[in-house]
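The data blocks that follow each hold one structure.
None of the figures in this text is laboratory data; all of them are computed from the coordinates on show. Everything numeric in this text was worked out from a predicted model, so none of it was measured. Cβ atoms are built from the backbone, for glycine too; each structure is taken alone.
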Structure I
Amino acid sequence: MTVLSKSEIRKIHAATLEILGGCGVKVLSPRMREALKDKGLPVDDAAQTVRFPQAALEDALARIPAQFEVFDREGKPAFVLGDGVPKIAGGHNAVFWLDSDTGETRPSRVADVVRFARLCEKLPQIDMIGIPVMPQDVPNPRETLLHAVRAVSENSRKPIYFSTDNGEINRGCIEILRGAFKGDFDRQVYGITQLSPTSPLFWESRVCEAIQDTLTTNVPIAILPEPNAGVSCPYTLAGLLTMNNAECLSGLAMIQLLKPGHPVMYANSWTTTDMRTGAALVGSIETTVCRIAAAQLARFYKTPSHTTAPNSDNHAHDEQNAWEKTFSLMASVGAGHDLIVNCGMFATGMTCSDEQLLMDAEIAAMCRRLAAGVKVTKNTIAADLIREVGPQGESYLTQDHTLKRLRSDEYLVSDLAVRGPLASWQAAGARDTTAMARSLAKKLLA
């Protein structure tokens, strides 16, 4: 899927070069400014700004690895990011939990992270686990992410995705993953850290510290700007894309200047703004349009890409939730993003639930089936069989051609969809999708 022409991509790139080469970005870390000054970038310590001349920027971006392999906790190959096949992750970083037993939205707990990780372990649609929530029941609020990373690493073998704006916490998360990983942590990738600039165009000191610390390891870094249209960047979608591009490239270039070849991801999680209410939106159709554009820009820079989906701004498991999540994930898969993170979340990414994770896994399965298309071979066309059965011939139901394919990947077997007559649905309890997801979650956890 595409929404930008080649000339439009070049226009965004040219504008990005002007921004980064002209005003540059503000870097609040003296240590980072000094390191970039040593690499030849123009640095103004009084203004705390760093500029990226075109030659230096393009040379740095050319050093980005086009793909890298990711391993599970046991040190076994899990998947490759950048191979053109989208990978989907649960989480991440919500605050609240919709309790399945009470129906109440409450502060999240470590036990919720444990349960989420165990469910993700069971779901073939989930390739990686983003930390679902920042649990609110830990003794020290600064350590919420550390407890969550530990809970995920103890309860699933799947690779882990985490994010923080704190260098010390980032180091702690990396060391937890190092302790859990049974492979060679200094050579193999088990976890990915996401680090973000602040819009418009500046880097917090603690985030710079986290970048430089991470570069002493083999942990990939996803640079994920979060500009808000009309608030921290232009209101137009082209302006939103350009701001995201400039901020993302500034981070990717800093990393490659300091450590050429370090694995990175071109990431995005912008929001549009409902100017009637002031609400930041992640499930709007405009954010979905931008998801497609971002995948195109990442390919232009030959960089693995990450976006957030499936996303919804609604606080309930309802039709709005379903259509926003389906559009956002279908577009992300269809556009060819390498890593798509946010299964299990809703309410603008503030809330998680068991039911949402199961429903999002169902959407993921459908999106992947859609992207897989139709296998057209002599055998699947089955012209010989059609001629053999002939006009008004016997049923295809008992043909070997049918029986051999009943458990193939030709048709998606749904875990949640209602299929069949009204009487059958009523006899099974007349449950809606949320109720079926709740029941399946309990079955999997048992």
Structure II
Amino acid sequence: MAGTFTFDAPDRWNAFLYRQETVRYGDGALQGLPVAIKDNISTAGLPTTCGSRILEGYVPPYDAHVVTLLKAAGAGIVGKTNMDEFGMGTTTENSAYGPTANPADPGRVPGGSSGGSAAAVAGGLVPAALGSDTGGSIRCPAAFCGIVGLKPTYSRVSRYGLIAYSNTLEQIGPLAATVSDVSRVMAVIAGHDRRDSTSADRPYTHTPSAEIRGTRVGVPAEFFGEGVDDAVGERVRDAIAVLEHLGAEIVPCTMPSMAFALAAYYVTCTSEASSNLARFDGVRYGPAVDTKKQWHAAFRELRGDRFGKEVQRRIMLGTFALSAGYYGKYYAKAQVARKAVRDDFTRVLSDVDVIAGPTMPTTAWRLGEKSDPLSMYLSDILTVPANLAGVPAISVPCGTINGLPAGLQIIGRHFEDEQVVDVAYAYEQEVLR
């Protein structure tokens, strides 16, 4: 039965940027389910700022396709969650509206860029949320906050209404406290949308199964290499042992392309950001420029004032990579490397059903602890390969280290999100018994 509920839970972690106190919901598969939406997913009548001052006060006139589907399924949209500006970050500290704290330890980052969505779920404010994942932005905060986050196969969920940062990499996906709740939301948001030219007609109608006997689980050596904290590696190996106990076959393997996946990712995403964010010029989007000044001066002043440092950094890196004389040296080579990553996944996943390893190389660090961009970029090493290849990947909690959550990442073949969900569900059900 349709109705309303009042959302009045205190937001102690700065997870929400905007909230609707009285929320309408309808009949359907998600009847009455409160859902939070990352602030780069368009919501009619509710501000959508991408965590940036350049979109301050912007209210879209339409809903993203996924929001339309959630409402049709009876979910109540309770508000918009904080994020790294335009999705550029691993900590949600790059938001123009202040950082989000991690409910597991408020002195630490929640991960990013969907940190507000993860914190809202982990803090008990909502049972489910939507995020977007360009290089780990769903799985990273899921791991840091101790919840479940799914990056679907690229094209399985419509990106219509998602404010673009890197078109060929990013994908909307669900976060929730359990694998079954992630699967419930995925069943609603997946499927074809004619308004998204990349959208595939592959609906998701799966009920998770804990029966994984005979499933072949590949464990790449590179996922436990340099930079991966020993304690994190130990927790994840313990989790993989649980999968073996459940009847899965563990298969050691290698993925040599991991050596250049991170470089390929950052050249690709910054190049696409340089193009996508050109629209925020004070004419098409953003506050109006000062028309008394020459256009290029007003344009430079507006973007310099309204974009944060990380966004400016990535725009400049991408513009350089695409510039005359450097395109072949950087962007073109990055696409060759990207194909090598995809080929590695195809090769390994022709022999095994899924790949398992850590989601993040460490647990959540303290707010303000990492100020060097390079060290921040390096923390994405285990999540970006799945985005480069477009394959599905999920993070499920696999224990704690000194009270801080660690995540087990399961990666699968294109459009076999169901297999990824089943392996995560089997592990979750075993450790919760």
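Thinking of I, II, which structure, once distance in nm of label points 7 Å out along Cα→Cβ at positions 62 and 206 is computed, gives back 3.8? Attributed to the structure labelled I. Structures I, II were compared on mean count of other Cβ atoms within 10 Å over residues 174-181, and the highest value belongs to II.
I, II: which one has helix-only ellipticity at 222 nm (-39500 (n - 2.57) for each DSSP H run of 4 or more, over all residues; to 500), as calculated, at -10000? Working through the options, I get structure II. State the single structure among I, II that was used to calculate volume of the Cα convex hull per residue in Å³, giving 134. Computed on structure II.
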